[in-house]
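No value in this document is a laboratory result; all are computed from the given coordinates. Remember, it's a predicted structure, so these values are computed and weren't measured experimentally. Cβ atoms are built from the backbone, for glycine too; each structure is taken alone.
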Structure I
Amino acid sequence: MSVKIGLVGKPSVGKSSVFRALTLAEVEIAEYPFTTIKPNVGVAYAKLECVCREFNVKCNPRQGFCLNGRRFVPIQLIDVAGLVPGAHEGKGLGNQFLDDLRNADVLIHVVDASGSTNEKGEKVPLGSYDPCKDVEFLEEELVMWIYGILKRSWGKMARAEMQRDKEELLYEMLSGLKMREEAIKNALASCGLEDKKLYNWSDDEIKSFAKAILHESKPIIIAANKVDIASQELVDRLKEKFPDKIVVPCSAHAEIALKMAAKKGYIDYVPGEKDFVVKKELNDQQRKGLEFIKEKVLDVYGSTGIQQLIDKAIFELLEMIAVFPVPNAKLTDKEGNVLPDCFLMEKGSTALDLAYAVHKELGDNFIKAIDVRTGKVVSREYELKHRDVIEIVARS
């Protein structure tokens, strides 16, 4: 499954900084895993504990990288055009904004947790604007966008229900939003509309369904940015107001500073960790900058929060697992790459699904799979577990 994360937010909340912080690789990468990278698309990395230490080997991934026993798996990050009021009506870059969202599996909504930008993205005194308004505003825009898609063909769809299944019709109408039939079923059930004919739905019921399908197909994680200058009260307010959402306190500027310092060899730093190690002598400005980050961000929140945005989106919201397919028990491919690949798979995926994810021919010619940890043969129906190391055996 090719995972795509959409980065959304109004102007001046630090969305560009979050994008840079997420796509600034900790090490030099030989090549990107995506053949076409548009200006508004970048590569971020999901982080997990690698299996290299368990097998006492040194990783040499073909894509992504391994740092201090932490594997970083590339995913696609879409930096969506800035959100403005009335985006669903085409205002501002609304049409581009919404089109870019179609292929996203999950959204990261960047909000200014310091309350220093109003609804238009204009600068206001620190703490004077309630960031909770932005969360409500984004959801309303997205719900109205989906509602508009439904309303455009509602009459035609309602008439077609006489000959066709309602779920099938809704799926066809919304398939461009990268959703599954299961999402349609869940949304109908949550609204109590499974048995109600489409022509009897009220406008409020259509909007209710649009909201349910948004939650099913485009789950949102909130990036409470600028915590280095935000009051704890505003950050806590976001968590209290939206208990059903994942709210991650973060500081894009702190993450960029730490990654740049690591690239220049001043510190050892693993993204997502709660500390760093100074390697070189620092001048006063550098020392004070790092002390500020440690005191205001790392010691308070346990990390800059930037890496956690990706990890929580992938492993909590989407409930994906990471699996290591290997060519043999030595874990090395013919080019000498050790533990060459790590695939993000849907929960419930099988050994055969993994074979097809690696290569269609491998799936077509599947014979068996081997759990490298135990050496035991597993069937094509074997349900993969997080951090499994699997050798696929196929007809040559």
Structure II
Amino acid sequence: MGLSILSDEENAIRDAVRTLVDKTIKKNSAQFDQTAQFPRENLRLLGEQGYLGMVVEEEWGGAGATYLAQTLVVEAIASVDPATAVIYEVHNSLHIEALWRYGTVEQKRRWLPKLCGGQAIGAFAITESHAGSNAAALSTRAERGDGGYYLTGRKIFITSGGEADQYLVFATVDPTLGERGITAFVVENGQPGLSFGPPEDKMGIRASRTSEVVLDRVYVPAEQRLGAEGEGYRMALFLLDGGRIGIAAQGVGIMATALQRSLDYARRREQFGQTIGRFEAIQARLADMATDLHAARLMTYEAARRREEGPAQRTLFAMAKLFASEKAVLHAADAIQIHGGYGYMREFGVERLLRDAKVTEIYEGTSEIMRIVIASQLLKDYDLDNI
């Protein structure tokens, strides 16, 4: 039985992708987490099955589906493997979507089919050591020359860094211009001067490689600039809006698994002659988990449906990410508590939920930044009827 808030087509996509991830991606998830193995095979599988570039038209290799359909895929993947989910989300919401929305016909023809088919993986490189939440302060330079640009700088915390086949790199053509100098470029792996730091040893989403990207006068021909000079900052903000919907969906997927495992355990674990699910303290946690899961789903699905409204709904996108990510962390901890000592042991897989959930409060805009985004709009002219 599907969700009543989804159309028949959306429910069909939801059911199909959940079946797929349960039969395939789920089986290697724990091993990939323990060994920090990059799940390239998962991306190839998702491409073969038509789940990459879902919003892209069929002529470019996509499925021509809705943003909500793609969001449902993120949620399903996150319920079994949050690391694959974030690789998927960055590849689709930040890299593919950038080329689809802002690329020329030739750029789309050149890159989208392989990205949508799973033969290539895309990354998004904007964060720097002094330009995390404040992207306008980035210092990576793009110097004009020889019919193109020479890029020099260092990007940190880049998802799929060193594994991706191409990178959407943001650099400034003139630091004195501030955000008006920021420009986007597609840099293909293997270019002279492009190198990567070792994989970061992370708390969670360990199968998702996170590395520094180093650009030492990397030459990029002009035809690999995305959009015009100075349009990069506006592009990045628009793309990150969509990325935040994806991270909200990641939180929803983690929450759903936390609740399901907690229910299963509460039904079978016995203490004092009865299952622990009969104790009010456990029931209270389960009730809160289910309520917040439903609320987070509704917020995330509404945000996905309204994605094309762009900056006008930036508040809604931030709300969805803030709520879903913080509740994912809270209820992952609840799942550990319900499992007691077993929840703390790696064997049961519940502790991983908390390790994987925590980063959703940090990347693609911290909870603190989400609150600033929301409050700044409320203090301007945000329509309270939208709440």
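Structural remarks
- Highest-scoring entry among I, II, by Rg/Rh (Cα atoms, Kirkwood Rh), for residues 108-195 alone, is I.
- Parent structure of the calculated result 36, 22, 20, given that semi-axes √(5λ) of the Cα gyration tensor in Å is the read-out and I, II the choices: II
- Structure responsible for 3.0, with distance in nm of label points 7 Å out along Cα→Cβ at positions 268 and 324 calculated and labels I, II on offer: II
- Computed -10000 for helix-only ellipticity at 222 nm (-39500 (n - 2.57) for each DSSP H run of 4 or more, over all residues; to 500) - originating structure among I, II: I
- Origin of the value 26.4, where mean count of other Cβ atoms within 10 Å over residues 316-323 was derived from one of I, II: II
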